[in-house]
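Listed next: structures, encoded as structure tokens.
Throughout, read-outs are computed from the coordinates displayed, never taken from laboratory work. Bear in mind the structure is a predicted one, so any value in this text is a computation, not a measurement. Cβ atoms are built from the backbone, for glycine too; each structure is taken alone.
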Structure I
Amino acid sequence: MALGSTIYNFDIALSDIDRGVYEQLVLRVAQHATETLDYMLTRVLAYCLEWQPRIEFGRGIGDNDDAAVWVRDYDGQIKLWVEVGMPSAELLHRASKAAERCVVYTHRRIDNVMQSLAGRNIYHAADIPIYTFDYGFMNQFVALVERRMAFDLSVTEQQIYLTIGERNLHSAITPNAIPVQ
């Protein structure tokens, strides 16, 4: 018997001062049975940090035709392709060719991600930022997550501030470049 997804409901007050985005987001997110909680929460953060009209989650893990998060225009063209975790070079190559903009958010160790991509053939690799969070930030977030929760997410000067009840978490959002030869 296959395991089902776990559903999380998030009410998020998003204040992205860097981009001038102020939104109340109500997200219903499915955590696939094989997906870790830190991966799923990275998807949620990526959605918030890249929020724009028409943004949506992809179909999920194991579907290489979909991004973790993406934006399509009214004609179906992919404007933004967001990957999470440690995507393969092949996936990033295909995503970068398919979308106007491609980015990665990772909860993984950046040196492992970079090592897996170094020297690989990736279309416009220099234009694909890989964003990381401070060490321990995701572990703190995971420890506070509930199936139904509300939180405030503020972004200013590439810093993220997350307020969940009485708890305040903080992290830099650090851009990294894929090593190109």
Structure II
Amino acid sequence: MDKPASKDINRPIKHTLTLKVRHAFNTLARIVGMFSGRGYSIDTISVGNAEDPENARITITSEGDRKIIEQIVYQLEKLVDVIEVKDLTFESFVERELALIKVQAGVEDRANITQVANIFGGKIVDISDETLTIEVTGGPDKVNASISMFRPFGLVEVSRTGSIAIKREFNSGVKIRI
């Protein structure tokens, strides 16, 4: 993920936060409750097991200026079961999302839909007489673009994971998009 062009800290921008938390009853509810209780919005939230089975990784995207995000991080760090909070926004990081896109697919459109799927590196994961379901992974911009390209065929259903992210360790000073 490229760094934002401007570091104007007073204007709201999308922030990507990663949390390491203990697997415990109500941990996720406390995190979401902290956001809603203070009027902060969550754009996406994804939860999965961490490298240690006792812990989980949570990726949250939220929009806000520097002061709002600092407050969010401060409040998250105070929560029981939160081990670590990182704001990756101004770091070099890898961000991915998964989407399953079900599209109307008559016989006459299947070749075109398959071609669009291939352009986006998508895979057809289900087929019926009337629909195709395509799996697309990538950054949010790629997923959004693929959905836009499938829209003219007739979207039946779209299911997205939300972003997951991890800090990029190698940083040669060159921006890499994979």
Output 0.95 (FRET efficiency 1/(1 + (r/R0)^6) of positions 82 and 138 (r between Cβ atoms, R0 = 30 Å, to 0.05), calculated) maps, among I, II, to structure I
I have 10.8 for mean projected area of the Cα convex hull in nm², calculated from one of the structures I, II. Which structure is it? I
Assuming 2.7 is distance in nm of label points 7 Å out along Cα→Cβ at positions 42 and 154 as calculated from a single structure, say which of I, II it is. I
Please state which of the structures I, II yields 21 when relative contact order in percent (Cα under 8 Å, 6 or more apart) is computed from it. I
Assuming 11.8 is mean count of other Cβ atoms within 10 Å over residues 18-25 as calculated from a single structure, say which of I, II it is. I
